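Enquirer: Before anything else, here is the set of structures, which you'll find just below.
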Structure P
Amino acid sequence: MRKASAPEGRDREDSPASKPGSGQPHYAGHRDRLRQRFLTQGADALSDYELLELILFSAIPRQDVKPLAKRLLAEFGGLGALLSARPEELERRGGIGLPTIALLKAVGAASLRILKAEVIQRPVIGSWDRLLDYLGASLRHEKTEQFRLLFLDRKNALIADELQQRGTVDQAPVYPREVVKRALELEASAVILVHNHPSGDPTPSRADIEITREVARALETVGIALHDHLIVGRSANASLRALGLI
């Protein structure tokens with residue numbers, strides 16, 4: 001009986017199809033060429049699916065991964081959404097196995113750590129764009145609302161980034177007393193509130209404005225400033241201070 005082949009992307013090492021007379025799988029030359037182009041010309045010379053192919057090479061050593069890379073990007077809508085997806089979602093929607101899921105999540109985690117390292121312990125004013133890049137990568141593709149607190153020292157350097165609450169698709173409860181308590185514990189001089197809008201629209205709601213003002217008043221009583229409240233959307237951010245709402 002003929003052995004059934006493994007499903008695409010399930011991380012099993014199938015017997016590869018070979019080039020006639022070469023003894024090599026048909027995709028071996030493609031992998032070498034893609035690696036060489038990446039190393040000599042850089043990432044900008046590769047499309048998103050080719051960059052994803054390079055990642056998948058390590059988890060799926062004996063399979064043509066180009067169709068899988070294209071399918072994953074189409075299913076999730078891009079590299080950012082793919083790397084941010086939860087493991088169970090990658091398995092269910094992506095049809096991939098544990099080695100591939102672990103590799104994708106590791107790449108995503110490494111990217112976030114690099115972005116965070118570029119803003120931690122540095123003055124926020126001089127690293128604002130990098131801070132927004134980090135927050136966007138962390139929150140842009142979240143399916144539920146998260147409320148984060150950024151604590152700053154006297155030189156406005158970021159000393160901590162903490163998740164305070166995780167909510168539903170449209171609400172994460174915030175408690176001004178908890179914000180003040182944690183700021184005092186860290187001896188912070190200022191705080192930046194951050195949350196995402198899973199809908200994709202970063203426009204502040206009435207509730208966003210009200211809670212911002214409540215937190216600002218609570219912090220003011222202990223001599224701590226509220227620098228801003230940032231809302232992360234799908235493709236843009238909103239600053240309540242820039243909008244004149246603080």
Structure Q
Amino acid sequence: MPEPDLSSPAFFVLESDGPVTTLTFNRPERRNGLNSAVLGELEELLGRIRDDRRTRALILTGSGPAFCAGAEPAAVAERAGQGDMSGGRGGPRVIGRVFDILAHLDVMTVAAVNGHAVGGGWSLALAADYCLAVPDAEFWVPEVDLGVPFRGLPSFALTHRLGPWLTKEAVILCRRFGADELRQLGVVNQVVDPDQLMVEARRIAQKYAAQPAKAANATKRDVNAVVYGPRHY
């Protein structure tokens with residue numbers, strides 16, 4: 001299978017403005033859903049961003065009405081049939097790797113949630129260092145309703161943000177959370193009008209990019225160690 005041409009991504013738009021890079025899901029007709037090809041390309045693009053010394057901050061956002069609708073039905077059906085999160089091409093193993101790369105980038109990351117963030121989409125927003133959302137964005141995890149456990153690093157992140165009781169409500173009862181509620185709970189940093197979302201996201205990203213990189217990244221690693229456990233860098 002030939003390597004993807006990442007100079008022209010199939011499923012994303014990659015734009016750089018000085019030290020700030022913006023990575024946009026570009027499948028609005030599929031509500032920016034996830035499958036093996038999308039996750040594979042995302043993993044490759046994050047690797048490129050990780051190795052690009054010019055990038056000091058990353059914005060992750062979506063095109064169209066959704067941020068990311070999570071796993072597409074075929075991928076969910078495969079995982080439900082397996083009854084576990086550990087198998088499946090492009091399923092939990094890949095989303096786990098992508099989450100890990102995004103959460104531990106030596107680049108400060110901003111999630112600009114322009115619409116619903118579902119399952120793996122919410123996971124990606126949780127992996128960011130800062131999260132903005134539009135007022136009508138909703139966040140939920142449908143996996144258990146679909147017969148699939150929600151496990152791994154995204155589960156750790158959600159539990160750390162919501163606490164164990166609200167996480168069980170969110171994941172096992174599949175409750176939907178609005179942007180304002182998550183702002184009050186400290187899971188979303190800001191709720192921003194749609195026409196100001198990217199303006200504010202770029203402002204925050206530029207502030208991150210202006211900070212001394214070594215100090216910012218070392219602090220990020222220490223904070224992440226509380227959530228995910230220590231890593232060997």
Structure R
Amino acid sequence: MVLTTCTTAPRPGFNRKSDALIVATGAAILCLTLLHVLRRDVDPTWVFISDYMLGDWGWLMRLAFAAMALALGVSAAIMAAFLRGWARWIVSGLLGLAASGMLIAGIFPPDPTGTPLEALTGTGTLHMIGASLDFTPVAALIGSIILAKRSGWRGNALWLLAASILTCAAMVAFIVSMPPDHVFGPETHTGLVGRLQWASYFTWFAALAFMSRRKNAESCRTEKGAER
């Protein structure tokens with residue numbers, strides 16, 4: 001007799017993916033926290049987070065980008081396991097693209113915040129290209145809405161959906177905060193909004209990891225009930 005109704009069967013190693021997502025997220029948070037302590041010369045209200053790559057502690061920011069890329073890659077794998085059809089390819093594809101962008105941004109150092117567009121270096125341009133591949137909010141929202149609508153997922157996906165809405169709000173705020181002339185200074189707050197955007201990603205990662213572990217546990221209980 002089946003005790004509960006679940007939409008997916010338990011997957012081998014699925015909890016390990018959730019654990020990897022938590023570890024990667026924690027590593028990114030740790031790196032950023034240390035950078036804010038070590039680089040007091042950087043004004044977090046208007047200087048981009050990428051500027052931490054410039055200087056003696058640049059390797060720590062590279063680790064943060066690598067951790068973010070790993071978190072996005074694992075998120076893509078988790079979402080691909082739970083979604084079907086076109087949604088699977090779009091959501092996991094966009095998350096994978098964002099992961100690639102994080103790797104590119106972490107490899108090529110940026111130009112200092114406020115550098116005119118016509119004065120960008122080759123590495124600075126590649127860094128911007130990598131950053132422009134970040135479609136995390138779009139993927140998070142699409143995937144979360146679909147999971148929230150699916151029978152048996154509403155409760156589990158509630159926090160995931162709320163976190164995805166937060167990422168979209170942060171993305172819009174970041175775009176709005178960009179000065180039209182691309183001239184940044186203490187009067188702008190794009191750097192702070194960018195940090196809040198990363199924080200919204202961390203929230204979504206944590207919600208996804210928690211939900212996936214819980215859903216996998218429910219699937220396991222269903223399988224045991226069927227065996228009885």
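Enquirer: Of the structures labelled P, Q, R, one was used to calculate distance in nm of label points 7 Å out along Cα→Cβ at positions 189 and 213, giving 2.9. Name it.
Expert: For distance in nm of label points 7 Å out along Cα→Cβ at positions 189 and 213, the value 2.9 is produced by structure P.
Enquirer: Follow-up question, since we're still on this one. Looking at structures P, Q, R, which one was relative contact order in percent (Cα under 8 Å, 6 or more apart) calculated from, given that it came out as 19?
Expert: Derived from the structure labelled Q.
Enquirer: Sticking with this one: For volume of the Cα convex hull per residue in Å³, find whichever of P, Q, R sits highest and give me its label.
Expert: Once volume of the Cα convex hull per residue in Å³ is worked out for each structure, P has the highest.
Any read-out appearing in this document is the output of simple, stated calculations on the displayed coordinates, not a laboratory observation. On a predicted model such as this, the values are computed, not experimentally measured, just so you know. Cβ atoms are built from the backbone, for glycine too; each structure is taken alone.
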